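Quick heads-up: structures coming right below.
Where a number appears in this text, it was derived from the coordinates with a stated rule and is not lab data. The structure displayed is predicted, hence computed values, not measured ones. Cβ atoms are built from the backbone, for glycine too; each structure is taken alone.
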Structure P
């Protein structure tokens, strides 16, 4: 008489497999019972109300806003011309190293530190001097240009 080929682990695997199949059939039957197929077009339709929210009810035509095509801006809006007097800022030299050729100016209004290079100077400056300057965007932030000493 031969030994049984069924082991405990084989029985467990078979049991898990049958449970999985049973669960799969139950889920399939549940999907069939609760299916959303067969809805009318109006039930599936979604609308956007006057505030831009998605709703299931059609929008009220009395709340409709009329927008003229001339008022729609497709590109970046044009900025007003900048007054040259607004570009000039006042500050004091916080640090300047003549041998290295650079320093920093502290803006009197915003208290931010702005880099200045010796090539941007119109006159020689020292630490503590009051200056007027313009700014431009550099690779690492604002740079002071056209730096001039203010009249004492």
Structure Q
């Protein structure tokens, strides 16, 4: 596993404790791919970007495009990351491969009802596909043959 994937694992474990469900490498819209998207018990949508180094953060030029797709945006970094370079008006999760902890919440915003519905449906469909692939490894060929919404 790559360092960012290990951070994502710890973040997802923490989100589970908060009663959120999470998916990794989610595409909310064409041209965007978030590291972690989480759906809360009241329908809140959080996006978490995992950064394993200063260079990883500095090369990320798309993160501001994620803001319109979530109610809360967080960076997830390890304890050695220089957190002072992260934008202060964003959330912060300190994580490792086993666990994470929210250190700072960013300002809240609300996704429109129509976007929330579309994202929730896309989230559910992706989660179902992933579960199907786990239960039926031969299904991967079926999914790659038919790429639909």
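Source structure of the calculated read-out (distance in nm of label points 7 Å out along Cα→Cβ at positions 14 and 78, 1.5) within P, Q: Q. Given that relative contact order in percent (Cα under 8 Å, 6 or more apart), derived from a single structure, equals 21, which label among P, Q identifies that structure? Working through the options, I get structure Q. In terms of Kirkwood radius over Cα pairs in Å, the structure with the greatest value among P, Q is P. From P, Q, which structure was helix-only ellipticity at 222 nm (-39500 (n - 2.57) for each DSSP H run of 4 or more, over all residues; to 500) = -7000 calculated on? Computing helix-only ellipticity at 222 nm (-39500 (n - 2.57) for each DSSP H run of 4 or more, over all residues; to 500) on every structure in P, Q gives -7000 only for P. Computed over structures P, Q, distance in nm of label points 7 Å out along Cα→Cβ at positions 46 and 126 reaches its largest value in P. Here distance in nm of label points 7 Å out along Cα→Cβ at positions 30 and 118 was derived from just one of the structures P, Q, and that gives 8.0; the source is P.
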